[in-house]
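No value in this document is a laboratory result; all are computed from the given coordinates. What you see is a predicted model; the values in this text were computed from it and never measured. Cβ atoms are built from the backbone, for glycine too; each structure is taken alone.
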Structure P
Amino acid sequence: MSNNFIKQVEKPVLEIHDLTVSYDKKPVLWGIDLSIPMGTLCGIIGPNGAGKSTLIKAVMDLVDINSGYIKLFDQSLNEVRKRVSYVPQRESVDWDFPASVLDVVLMGRYASLGLFKNPRKADKEAAIKALELVGMDKYQGRQISQLSGGQQQRVFLARALTQNADIYFLDEPFAGVDAATEKAIFKILQNLSQEGKTIIVVHHDLQSVETYFKWVILLNLRLVASGPTEEVFIPTLLEETYGGKLTLLSEVGELVQKGEFKAREKQ
């Protein structure tokens, strides 16, 4: 095991200790121990079925955990919920519900509004500003179901931005979006990080990891590594994460061809 590559930090914004999660008695996360520093842009990387989305859902208290604990800002989620924002996978959302783009973004203000209270002028202004940031202000009256996948993703990000949270969890925000949308979203996340916000992203495109993230979590049921990108996003740990089948992955295959990774010789 590569415990030397699991970096624990002082005063972490997110601390996970001995976390195990099972579905139908089958473990999907096993004994996860990690801590994340404040103000970092962090990628969760691993193969399909590795437990990446489950890790975020466990933090957000959306799945039951078998053991361990999770702390945000050294407190439980319930104590700091207003400081936490979550953007689920686009595929997990029912896009047929009758709501305008502006309505969806205003949902991000409900935590500060309180239930059944009407949005104030300041809330609407914050929502429109967030839509401007993601380049969707012209669509504020459009039904959410009428948008393309990339546009829906931008709207969901705008909703998260209106919360003005301190930590953001995004589950595959770049899935199914065009290159321009991906670039725009990344720029916004980078700016948030520079403001001291912490952003944790489930990500599958290995080629952009070094460009996008300062911190990387390598996950495959167990935690393989967690630390600064230049220290843990390395061939040996990637091979451990992907079961030694790196060259079978087209993305990494391309990197191997470019000579950026050395393919491991068959034993």
Structure Q
Amino acid sequence: MRKLAIGAVVSGALALTGVAAPAALADSPALAFGAITVNSGKPIAVGTRAEVTVPVTYSFTRPDDFVIDYKNNFLGVALYRGRLADPANVVEDSSRKPVCTTTATTDTTVTESCSTKLTIDPRQLYTAADATEWKAAALYMESAIDEDDSDGHIGFHSGTDVWGNLGTARLQRISKVTVNATPEPVVKGRTLTVKGALTRADWNTGRYAGYKGQKVTLQFKARGAAAYTDVKTVTSGTGGALSTTVKASKDGSYRYKFAGTSTTAAKTSAADFVDVK
């Protein structure tokens, strides 16, 4: 029997829920779900090229005689933005089989706790609006295939059920911060100019673009010190440009630290060491 190709049809399954009758279908499986937790409840930062894989946990209860074999049927997780029946965007689950453990039983039901992975490809994200809170859904899909054509007939039948509003996950754009202090080396008491740039992923273009108007903190750590201290706050300008001046007093490292926003992940630049003569 051919394995169910879940990955190619999940988005369509969510979109097609809009044509279903308001009541559950007569042959919908009797499944009940607990909350879905994505990435341990932490935001998911996505750049422009690399896929991001995060952990997902959930629980569900099924009839004791109902078997999910991940060949002819499949139970998985997806994220969607907008209405369940007409989502603005969907991030699909892969076809990997989750790891499930039975946690409770009754005379007629079995409850399982499951863990799996969700992989987010930046190519699934289209606009700045995708940097927001998404909802989690559980998807059940099944197929039946008759490829015996000896009687002049073959058949392929499939069905999908989707349960929404089972959890949330926030997607954020990855940010980048750079720093460069000049001149190097510098005479003690002279002025140092510390420049840099704050950029973030633009999913529409597949590149990083300047993030203007954001507060970024310049920090300094003297040679031999254990921690950085805040020096001043800088506001990013056109193209995300950062620039400020300080008086050189001792050897040490400078860096810029961006605290992040609801749409964009926090980031700290690499350090730039300055030798003070």
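Of structures P, Q, which gives -500 when helix-only ellipticity at 222 nm (-39500 (n - 2.57) for each DSSP H run of 4 or more, over all residues; to 500) is computed from the coordinates? Traced to structure Q.
When mean projected area of the Cα convex hull in nm², for residues 87-214 alone is calculated, the result is 17.0; to which of the structures P, Q does this value belong?
Numbers: P: 7.8; Q: 17.0.
Only structure Q yields this read-out.
Comparing mean projected area of the Cα convex hull in nm² across structures P, Q, the highest figure is found for Q.
In terms of mean count of other Cβ atoms within 10 Å over residues 47-54, which of structures P, Q is highest? Intermediate results must be reported in sequence, preceding the final value.
Working: P: 18.5; Q: 14.1.
The maximum falls on structure P.
Quick one: FRET efficiency 1/(1 + (r/R0)^6) of positions 127 and 151 (r between Cβ atoms, R0 = 41 Å, to 0.05) came out at 1.00 when computed from one of P, Q, so which one is it? Going label by label, the one that fits is P. For the read-out relative contact order in percent (Cα under 8 Å, 6 or more apart), a value of 18 was computed from one structure; give its label from P, Q. It traces back to Q.
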